[in-house]
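Asks: Structures incoming, each one as structure tokens.
None of the figures in this text is laboratory data; all of them are computed from the coordinates on show. Only a predicted model underlies this, so the values are computations on that prediction, with no experimental measurement involved. Cβ atoms are built from the backbone, for glycine too; each structure is taken alone.
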Structure I
Amino acid sequence: MRADLALIGFGHVARRFVRLLEDQREGLIADEDLDVRIVGIATRRHGTATGADGLDATAAAARVEGGGTLADRRPGTAFEVISSLAASNAPLRVVVETTTLEIADGRPAIDHVEAALASGCHVVTANKGPAAFAYATLRTKARSANLSFLFEGAVMDGVPIFNLVRETLPTATVQRFRGIVNSTTNHILSALERGDAFAPALARMQALGIAEADPSLDVDGWDAAAKAAVLANVFMDAGITPHDVAREGLGPSTAARALDARARGLRLRLIASGARGHVPSIALTELPPDDLLAGLSGQQNAVILTTDILDDIAICQLGGDLRHTAYALLSDLVTVRRRAGA
């Protein structure tokens with residue numbers, strides 16, 4: 001089955017995604033009967049490109065990384081690229097939304113998702129904004145149109161936390177969650193408790209492309225707050241936004257707290273937590289050494305889900321990079337294909 005894709009956003013994650021698609025092309029055809037073409041790319045700074053017969057997206061990625069643009073192919077907007085995809089005769093038409101998080105209101109990512117669904121296109125996204133700000137509305141629109149709205153990469157990169165609950169925990173209810181969900185801040189806290197400085201630790205995450213484009217979203221706790229809102233909205237029908245989440249961040253002065261906690265045999269970690277009927281929080285928390293989350297260092301993440309039937313379930317990510325987030329998009333794309341059936 002052929003799937004035509006439009007990429008909205010062409011940053012680090014999207015470019016890694018197109019290379020992963022190329023690496024997995026033969027396996028997708030053989031194992032999933034999924035033949036993928038990218039027929040549109042829309043960027044904020046590098047122009048747009050469309051091609052009804054498919055684009056060479058890996059070449060486009062190299063061009064952008066070399067300082068070039070896509071504008072020589074076709075100027076336009078994200079909505080024009082979505083409309084172009086909607087005109088495709090492919091059995092599957094999928095918008096892949098990877099623009100950066102806009103913490104004010106989740107837009108324009110929400111607008112992109114709404115436009116895609118209104119045009120009859122499935123949506124997969126690594127952007128936290130749509131599920132953090134408008135999950136219930138977008139879920140309803142997708143279901144009404146018999147389309148998929150998937151966002152596995154919104155929390156913990158490629159670790160299948162939403163798939164885990166959706167596909168393998170029928171009738172179970174998530175009552176609360178607790179976890180470390182931001183790789184950048186966990187790396188910084190791990191560095192601070194070793195005596196390293198704040199700025200170089202943050203710079204390392206920026207150099208790897210893991211920190212948000214605006215790193216204040218990480219260190220001020222907004223990224224973790226958005227993820228907490230997604231978890232609460234999806235698992236608990238909370239109907240909240242990141243602005244409802246009680247939030248604490250970190251900075252250079254946090255070093256003293258991290259070192260003091262370590263001297264007392266504790267570990268300082270930025271913990272996201274939430275429970276049904278309660279507002280989630282993001283807080284710097286001292287953890288005893290026997291706490292699962294205390295043992296996570298560097299870019300490691302984990303979420304502990306407390307359910308009514310299976311009690312506590314922990315899912316850990318012991319290493320994370322752009323490839324993992326790109327894989328989440330690929331995983332969601334395969335889910336779209338499997339839902340389409342024969």
Structure II
Amino acid sequence: MSLYGLARPFLFALDPETAHRLTLRLSDFLSFPAVPSAPREVMGLDFPNPVGLAAGLDKDAAHIDALARLGFGFIEVGTVTPRPQPGNPRPRLFRLIEKQALINRFGFNNVGVDEFLRNVGRARWKGILGINIGKNADTPAERAADDYVAAFEKVYGAASYVTVNISSPNTKNLRNLQRDSELNELLSRLVSLRLRLTQEQGKRVPLALKIAPDLDESQIGTIADAVRRHRVDAVIATNTSTGREGVEGLRHAAEAGGLSGAPIRDKASAVLQRMHAALKGEAALIGAGGILSGADAIEKRAAGADLIQLYTGLIYRGPRLVGECVSAFRAK
């Protein structure tokens with residue numbers, strides 16, 4: 001049994017958020033087995049392997065060096081907002097162990113972009129770092145783009161790529177930014193700003209868009225059109241789900257928040273596949289949602305993923321999942 005396998009019963013006996021924080025702190029002092037190399041170029045960046053850490057695990061960019069030792073080909077930190085905010089009241093993270101799932105309603109709790117960037121600056125690891133940005137909860141919906149613009153400008157110099165998170169279900173009205181007019185306004189402002197920052201800083205930072213799994217065919221088409229129009233570099237499919245298919249009746253299933261893990265695997269893969277068909281290779285695709293094995297990684301690749309990201313799978317499987325997914329992705 002792995003070290004994580006031995007530790008998991010103790011961690012799962014704790015409150016989920018307490019266990020989350022403890023695991024991050026302990027990871028600062030641990031070492032992990034090497035992960036095989038599987039290099040690939042995506043978004044104009046050279047990834048040592050295609051398996052990344054999804055945003056949400058290290059919201060404040062405080063554990064980058066420790067997480068890098070797990071062997072990820074890239075790490076995404078955040079979501080970070082322009083100003084610090086506490087997020088939603090606790091409890092806000094729930095395990096559905098029978099289904100290898102989580103429900104969270106964190107609500108973009110983070111230290112704010114200035115402290116976040118100080119944490120990034122302290123990290124020694126110099127691999128591919130994605131920075132995931134969002135809006136503050138108290139920013140009016142009509143001014144949401146202002147928050148994204150402010151955060152984007154601040155993180156630009158520190159990021160290998162920037163992810164625009166418009167799909168968390170835990171900030172009121174955030175998913176409305178996936179609608180045609182709102183999305184086009186937001187992307188137009190960000191792309192215009194990127195053009196200026198590219199000229200000023202001498203580097204072009206790729207832009208990714210993180211979308212929900214709860215989208216119909218028409219919504220996917222609308223987003224794909226906007227991605228092509230504004231030449232967004234990548235789409236991350238997907239975030240957590242507001243649906244409860246597959247967990248009905250379980251303890252905590254009725255809690256508000258986003259569902260992640262095994263129950264959303266098929267839903268997330270379906271959105272990924274449809275986005276792949278709609279984009280026809282005009283943007284990279286990063287598969288996320290329900291990856292708990294090498295076989296799941298292969299499924300994401302078959303659905304069109306150029307890269308994949310892990311989160312909930314790490315909670316249930318531990319660090320060995322990273323190498324397993326790299327090996328599976330490389331073998332196909």
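Asks: Thinking only about distance in nm of label points 7 Å out along Cα→Cβ at positions 178 and 194, which of I, II has the largest value?
Replies: The structure with the largest value is I.
Asks: Comparing mean count of other Cβ atoms within 10 Å over residues 162-169 across I, II, which is largest?
Replies: For this comparison of mean count of other Cβ atoms within 10 Å over residues 162-169, the top structure is II.
Asks: For Rg/Rh (Cα atoms, Kirkwood Rh), which of the structures I, II scores highest?
Replies: Largest calculated value belongs to I.
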